[in-house]
Structure formats: C-alpha cells, structure tokens
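Next come the structures, one after another.
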Structure I
Amino acid sequence: MSANTIQITFPDGSVRSYPAGVTGLDIARSISEGLAREVLAVKVNDEVWDATRPIEQDAQIRLLTWRDPEGKATFWHSSAHLMAEALETLFPGVKFGVGPAIEQGFYYDVDLGGRQLTEADIRALEQKMTELAQRKASYVRKPVAKAEAIAYFKEKGDPYKLELLEDLPDGQITFYTQGNFTDLCRGPHIPHTGFIKAVKLTNIAGAYWRGDEHNPMLTRIYGISFPSQKELDAYLQWLEEAKKRDHRKLGKELELFTFSEQVGMGLPLWLPKGTIIREQLQAFLHEVQVAQGYQFVVTPHIANKKLYVISGHYEKYGESSFQPMKTPQPGEEFMLKPMNCPHHIEIYRSAPRSYRDLPIRIAEFGTVYRYEQSGELHGLTRVRGFTQDDAHLFCRPDQVKEEFEKVIDLVLLVLNTLHFKDFVAQISLRDQHDHSKYIGCEESWQQAEQAIVDAVQEKQLPAVVEYGEAAFYGPKLDFMVRDALGRKWQLGTIQVDYNLPERFQLEYVGADNQKHRPVMIHRAPFGSLERFVALLIEHCAGNFPLWLAPVQAIVLPITDKVLDYARELVAEGKKAGLRITLDERNEKIGKKIRDAETQKIPYMWIVGEKEMQQHHIALRKHMKGDIGNLPVADVINKLNTEIAEKYFEL
C-alpha cells in the first residue's frame, strides 16, 4: 500500500482506499454527484469537520447532510456567520460576541454601539443575507498563531474576540472567512453559502456578555435558515402553532399561574386551577411510589451552609445559589435549599442501618431555590423556586442494577401515562479527557457508568451516549422527550452516586457484621413540577386529559327554567367526585358553548326542558362535538371511567 494512501471506513463497515489529503466532499463525489451536492460536513473519528478539510490519516467517517442533526448544526452555524457578514456590511463597526447553532436555528450576540434594531433593519438584514448567500462564497478555514489573531482583532477594535482569545492556547486557533467576513471560530462550516436558500430572523433579545450580569448587555439576534423556501414556510407554520401553545400565554388565559414583581422574578404563584393540576400530578406519582415501597418525608426549606459544603454542592453551585443568610449566632449561616439530597442523606443517617433494611427509598416533593440570572428566566421552564419530585434510594452495591431498572420502569410509566411516546434515553457520562470537574474515585465511576449501560441494554431502550454530561458526583440517565411539536426536552433523570455516601460517611452493617458504604440513586421522573407542567401545557395545547383538567365538566342550562335542575346536576357531579361548575349567565347557549370551548373544559352538560323531564344530559365533548342525550348516571359513570383510566388524547 502506498504511503500516500489512507483507508476510509464507512458506517456500514466497508473500507475504501483514498489518497491522503482527500476531503469529505471528494469522498462523496466518488460515490455520486447527487450525494456530493447534499453533503454539508463530515464526521471524522467522532469529530465533525468541514467537508472540504483534508483527511491525512486512516479514519472512520460519516458524511453529514441536512437529514443529520450534526449537518443541521453545521448549516445553522454557517448561517450565523452569514448573518454576521450581513451585519458588518449594513452596520460598519459592529462588534461580535459568539454565534452558535442552537436546537432550532442560530443566534449571534453583537454590540451595535447602542443602536436599537427596527423591523425595517431586520428585513434589510434578511435581504442582505439572501443576497450574500447567492454568491456561493466558500467557507475557508485558516489556522493562525495567537499573536496574529490578537493583532487582527486589535486592529478591528473587537474587545469580545480579544477576551475569547485569552482562553485559547496557541496552536489551536483558527479563523474562518467567507466573502468579506473573517471570524474567530473552531468550525466546522458548510462548503459554501449557496446551500442557504431561505432565511428568517425570528427574535431579538438582550444577553449579558458571557452570561455575566456584570458584563455589557449585547443584542442577541436569533434566526433560522433552510435549504429551501418550502422548508422555511413549513417551519413558520410550525412556529405559529408553537406560539398558540406557549405555556405563558395559555397559563394566563386558563388562569393557571402568574408572576408578581412584588413577590420576585422567577417565583411563580400558582392559581387555584393550576394548583389542581400540580396536586393531581403529585397524587398520581405519590400513589405509584407508595406501591413501590417509597417512604415520603418532608424537609425544611433552609439548612446550615455546612451541609452543602460537605456535599460539595456549595463549591460547585455556590454562585448559582442564593447567598447565605446570617443568624444572630456569630459564624452561623443558613441557605435556601438548592437541592434535596443532603437532607435525605441526613434522614438516612438518623438511625443505624442493616443490610436487611436496604434498599431504603426516600421521596419528597421538595421545593428548592436557585439564583438564575434574570435574563435566563422563562415562564415556568426557568424559575428561581421550583418543586422536584425527588427521591433518593440507598442500596447495597449488589442491588444497584435492579433498583436502577425499577426506576426506569417508573419513569416509563410516567411518560406513557402522559403520552410522551417519543423519547431517547441519554446515557450521560464523564468527559473522556477532563476528570477534574468530578468528585470520587475512578473505580466508583466505572462501576456506576457500567451499571447504567447494563440497565439500558437490558431494558432495550433507544439510547445515545453523551460524554461530559454527567453530574459532578456521578453518571446519569436522562430521558430526552419530544413533544407534540417535535421539540426536545430533558425530563426524567436517574443518577448513580458512589460519592456522596463517601463524603457523608454513610454506613450499613452487612451480613458479615462489618460496616459498608451504601450506594445512592437520585431520581426525579418529572424533574421539576414547574417545568413539567410548562411542557405538558404546550404538549397538549392546554387540552388536559380529564383526570388533570382543573374543571372537568360545566353545566350549560339553555333557559332559566332549568336552573334548579342544572344546580342539582352540579351537586350530583360533585358528590361523584367530579370537578364541575355551572354557567348561570343570561347568555345564548351558543355563546356558552363557545366560551366553554375557549376555556378548554373537557365536557359540557347541556340541559333544556326535555333533558330535565328525562333526567338526562345532552353531552358534548371539547373539540369533538355532541355525543348524545344520555341518562345522568351513565354520563357520570362515563367520566369517572375515563378519569380512572387516565386516558390521554392529543
């Protein structure tokens, strides 16, 4: 074999020989011209590269197109650079922060020197991006020395890029240029701008430089781009549906929750109807957990700072916690509880434990507090006070795998009950190269990681491995769920922890009469009730299943002559355990029905003189229409059966 020949291995295991220096685009072209026209980037030994970057050594590759998540990310990252070029053309002197791809599109943080962008500016930006894209300018990668990079951005007067350069080692710095724009960037990028056929700038927001509220506020411009106008049109239609489902909008319209500046940013106030949803979710999970041997506890909202120093949470998360509260006692400090696990550990420590006692499963719907920056707060999905459906299992090492699998079953029950059918289990492991941000010994980590991998394989879950996503004290299994609009959310999480038992010197007496360390499993199927309810609202567009609906039925009398009968029906429904109300307004029945539909009440009990004489109900279902004229007992039985089955219909 020639020294200038390398072996390229494809995803199907096949191997081909190519000359050293071949690019992903060359390889695609050797297969077909059609494929070459679609290739956006190439994955080389698990690292995404430019499709035009030379490959000098034997490698495993995967050609990436728009159909691949990494292909989309590369496309959107390149679109951010295209937007930056358009900005620099229209607004000379603009300074640039960072411009990454995100799950849906891209953004760039920019300093416009105090200029406020108008709607006309945004349209001009879109037009300029389209114009620049049509030039099919290549994205050209160039390694540069650190001194050269510093000199370049000093000349441009860009303090943000100069600050980024401070953290970059010499020899690992690259520039990318397309057209008249050059940026500090590690890449990768698509071959040329011509792939970008349709662009839409979607939002403008403020963002502190590097997420620090002490730094300057930059303008964050969000956008999205596609390889065709047809795909952009479909996305814009999807976006309109997403706006209709926005939990902040529906939460206000359906009177579920509110916020008050007087109470404080990021601290939700649950209104009566929203509280019903919370309580129903808690009751559901409480019942399931009690059946599985969990014991419920209640812990305080504050604790001595020393508790979190011992656990390691203060060192890792002190900056994102509320500041300690000083007491009259010198040197004594308390903190709002940022997590529940140290409290549950102290409950475990409250009594001697034997191997026969394990596993011990401690559960709590515990409210915790974390100081999120104001710019990151978002409805119920990012708050400063939230309630976790938290539990901690203390078990022997030989019980870890079985307990972990039982928790998987619990999470799957929650997801299936609430109709989250589309999910992937993400095995979140340590960074393969940097272990400095994790606590605990190598042996414990290996045991914990292997236990998760084995459990996932036995359960035959659809799974991906993500390195660097583990918690600082242990690996975890995160359930990445797609909602009705295809958006990805992280919901249930399960974590194996050999480290906190060590830090707190937890013990149990084994069958050998010697002291041993238990293993902890952390788990939260909902994650936080606030975030889960936000997701649920958007998933079902506020059309809650009957068992969760704050108002399950509303009685709509056609005339005042049947008001007494309507009131009797409300009393009968409440006696049967239904959440039912009455619309007594002097309005036409058509308006009453429309208003009940707007309030998304699952069932309407429409009654007139005929229904009163028969002791019947003209039953109507939200979004479905009339069901029929039925005896009251049959209607109540029908609704209670649906509630018991926890039927969920999107």
Structure II
Amino acid sequence: MIVSRRTLLRATAAGLAAPTAAGLLTGSPASAAATLPGVESFVATYKTNVSTDLTVAGNAAVRILSGMRRLWRTGAEWNTGTVLDHAVLRANIRHVAKVTRARTPQQAARAFIQDRQHQSYAAAAGLGPLTALYREGALAVTGITTAPDGTPPTKIDDAVPAGAPAGAALGAGSVTSALGAVVTLVNTLRGPFSSGNPAKTAYQYPRPWRMTESNRVVDTGTVDALGYPVYDSPVTVAAQLLRQRSTTPAEDGGLPSGHTNAFHLAALAYAYAIPERFQELITAALDLSDTRIVSGMHSPIDVIGGRILATALAAAILNDPANAQLKAQAREQARTYLTARAGGDLFAFAHNGTGDDYRDRAANARLALPKLTYDLPRTGARGVPMMVPAGAEVLLETRLPYLTAEQRREVLRTTALESGHPLLDGPEFWGRLNLFAAADGYGAFDRTVQVVMDAAAGGFAAADTWRNDIGGRGGLVKSGSGTLTLTGGNDYRGGTRLRAGTLVAGTVDALGRGDVEVTGGELRVPGALRVRGRYDQRAGALAVTAPARGAAVTVEDEAVLAGTLTVDGRGGEATVLRARRVRGRFARVVATGGRRATVTYTRTEVRIRLHG
C-alpha cells in the first residue's frame, strides 16, 4: 500500500499538538493534523531549524520531535507544563533516579569526561583499532582525558593541550590535515542548522534534576541546599557537573539532548567516511549518549530525542547537493589514508581487536539495542507499518554500496523498530530507524531481492555479511563476482538462486525455507545446511566441509546434481548430501589439500571418502 506523505503526517501528528510556552506551538489534539497540510520532508526543509521559528509547522526539527506532544504539554512558563502520558514520563524519570543513585565513582568520572570533552573527538572511539590512526592523521586532540580529583573551582572546558602537534585541533581535528575532508564532513554535519536548542526552547521539557519521580516540576532552589532533586550520587565529580547547570531553566530544557545530538552526528559522519566501523560507531554513539543519563543531566526521553534529531540531520546534510563532492572526497580520503597504514586490508585491521571497546558484536547488541527505547512503556498504537523517511537511505550509502537506493530503503524498513513508542512514532518515523540492525542487511525479503556484488570494487561490494534473521515471502538472487555471507536463522520463503560469485551459508537455516538453485558461482557451506525445499545445481560449485557426523547438506525435497563439488576435510568417509531423492551426479569432484576423493551415490545420499 502506498501512502502519501500528507497522509502519513496526518496519521502521525494526530493528537500531538497542544498549547505551549508563549504560543510557540499551536493547535489542539483534535486539530493537530490540520496544522500540517502539505508539509515537506525533513530532508527538504532541514534549514528551517533556526531559533526564529519554533513552531511545528515552520521548524523541521520541532516537527519531527512532535511525538513529544503525546507525552507532555508545554506550559506558558518553564515550570507549568502538564504530563499527558504518566506511564512513560514516570518511567523516564525513575530510570534517571535508579541510574544516578547506583552509579559508581568510575561511571561518574567517565560521565564527566564525556560531558566536557569535545563530542567529535569522543565519537572517534568507535573507530576501535583505527582510532589512533585517525586522530594522528586528522591532528585531533583533547585536553580532557581524566576527571578531576575533587571539585574544581570553575567549569573545565576542553582545550588543545600543551605539546600538541603543530596545527592540531579539538574535535574531529584540523581541516588542513591529511584527513581534512573527513574533518570537514564531521564539522558540516554539525553545522549551523544542526542545533537542538530551537526544539529545547519550543518544548521546555525540564531536565531530570528539576523534576521529582512523579514528574512534578520543582522550582530551582526549593529542594535542597543546591536546589536540585535527588539525582546525584555522593561522588565528587557530581558537584562539578552541578556547576554547569543553567540558572535560567526556561533556556535550559532537556529535550533534545545536545550532547547526544552531537555524538550521533559525529558518529554518522565517521560511519559514512569509514563504513568498515559503521555498526561499532553506532554503538559508540549510543554508549556515549547514555553518559548523559549517568551524569544526571538528561533523561532517556531527552537522549532519544537527540538521536532522532541527529539521524534526520545527518541524512539531510548528506543528501544536500552542496555536500555531494565533500562526502565522496571524505570517503576516498579515509579509505586511501587508513588502508595504507593498515597494511592493505582495512577491514581486517579495523576488526583486529586491538584497543577496541566495541570489538564484540553480540556485546554491542546487548549494549546498543536497549538504548533505542530504554524500555519505556509502549503506550502508542501497535502494528503501524513502517514508512522510511525520505532520504534516509543515504545513511547506508557507503555501508551497503552494492545495493540500490530503493534496496537500502527496504533494509531500513525491514529492520525498523516496532511502533508504539510515542516519541519514536513522530512525523516521518525517524525514531524508528534502527541503524545498528540495518548494518547487518535485510530483516525480511518481502519481494525477490537481487544482489549484484563486484569483487573488483573492493570493500563491502567485494564481501559482506548479513547477520539478521531474515523472514518474508520473497527470495534472494545472488549475482556478481563478490561474496555474500548469510548467518541468520532465516525463514524467508521465496527461495535462493545463485547465479555468480560466492554465497556462504553460515548457519543451518541460512537459505530460508524455499528451493535452492545454483546456476553459477559457488555455494559454500562451512558447517551444515538445511535446504527446506528442492536443491537444483545445474552448474557452478558446491563447496562443503566434510562433517564428522550427519550430512553437510540436508535437502528435504529432491536434489538434482551437476557442476562441481569441492570437499575440505582431514580424510575418511563423510556424507556430503542427503535428500529425499538424489538425481544426477557432479561432473567434477575436487578434494582440497592434495587429497584424492572417492564418491559414492545412492538413491538418497552422496558420500565421499578422502584419501591421502
């Protein structure tokens, strides 16, 4: 079903509008849709994010965060707002109270560092083994590497440290450095239209230390000697953080978190230029943003809002024709510079585990995925179909370079978060994008997916892995000279056709439920594979590892054989394939390691004995 942008905006805006401070937001829950007729996409209007217009209709950033209007009605003053969704906002503040009361001195110290260090410098930690190479090439430095011992008399700001290399700069580094194009890309994403301040002023949702757990707004100075509620642990760094808090609450709202916006903008810029660390950079941004809650400076709602804004801003700025040359230069510059220093294999070096806090994908998933929603109550409508925001596909342009723009949109759609979280369900659904999952390919094949990969192009176009559990009624057609590996517990029903290149079945259910057809290339089975249909090899090759027990390939229907069989093993006898019925024979059998192979065919099995 095709739904117009106007219809989508009406559906997602319904019930969001409410009276707000100084009339900045207008309308009522019943008339909200009428305030957004013919609104263009965020990507087309991101430059409206300026402080002179703080309305939903006029400011693109305020608009995409308007899911907040289901949760909170901004008042005429900073402390007269009304809670509309008690379940969500109560859970929101209770999360802050729980985290800040339980945090350790070490966690508080880390929160201090991330509070004061330049966010573009901090986000580069997601580059793992490439971080030092990047910072050296970009001349990126920081003056804040440790938390103070005790409470300093004044606020500490980041500064270029003494002894830094000539030309060194804070944040992403120097625009005149060897990685100047990458630095410029980071700075451009964090440019003049990327502030969260207009939305902060529009929504005036108080920071957690101005609210009780029951969401009652507390006037500064009325709770304790410092004037703050209970969200600070008895550690010395907390007092330093308190010194940074504004004494003008009306100008110091919590939603969206500015640090979170900055962490994600920098991470997405690095991820575009250095996609070899795409998923790890997304994880780092979510991890760094969480320190805003640990510090007591922000709530989950604030942090989620910062992520939503940054995601939309990054897509808009990367889509801007004015930045087309820059983003291409940044990608090529990063690849050339880092490959030369990584010994020729950039991906392998980027994942060698050295100096990498984000080296384990499973650990990254455990860290990152809960932070997309913070497990806040789903009080919104369930089962609302995902519609990918206009232009969002650019975020995957370098991570999935072998897919078309429309295919990248399908990856985003099929890996998106479910509906029901009011803030995430705001206009255009930017909050429902799950870039961590999208880095692992499709979540479903809802139609036949044709993938053409080119080994000569290098990088992900030459070899990539899809790790998601892929469902759907469609199937997969693999062409081109590159290698695609599937490692999910897949359940797609449309079958698999291999025409060229290499397709690696990394799990027993990697090829889903349908028939498997090989007409060229190599189907590689390093472990065991279950074909839940018919196996038809007309040409090409099947490459298996001889199993100690069972069959390398189990076919629930019949198997029709031709082409080449390649077997890797230590010797002895093994079952290569077992089917309901075996027809035909392999034209050629190759045993690796210089061994000889004797093949036996029965009505239902292909067995092999390796000699030598």
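Here, each number is a calculation from the coordinates, and none is a lab measurement. Computed from a prediction, not measured in an experiment: that's the story for all the values here. Cβ atoms are built from the backbone, for glycine too; each structure is taken alone.
Source structure of the calculated read-out (helix-only ellipticity at 222 nm (-39500 (n - 2.57) for each DSSP H run of 4 or more, over all residues; to 500), -9000) within I, II: II.
The value 2.6 for distance in nm of label points 7 Å out along Cα→Cβ at positions 74 and 322 was derived from one model only; which of I, II is it? Considering all the candidates, the number was obtained from II. With distance in nm of label points 7 Å out along Cα→Cβ at positions 258 and 386 derived from the coordinates and found to be 3.2, which of I, II does the value describe? Answer by label: II.
When mean count of other Cβ atoms within 10 Å over residues 154-161 is computed across structures I, II, the figure 12.9 traces back to II. In this comparison of I, II, the computed figure 3, 12, 19, 22, 20, 14, 7, 2, 0, 0 for P(r) over Cα pairs in 10 Å bins from 0, in percent is attributed to I.
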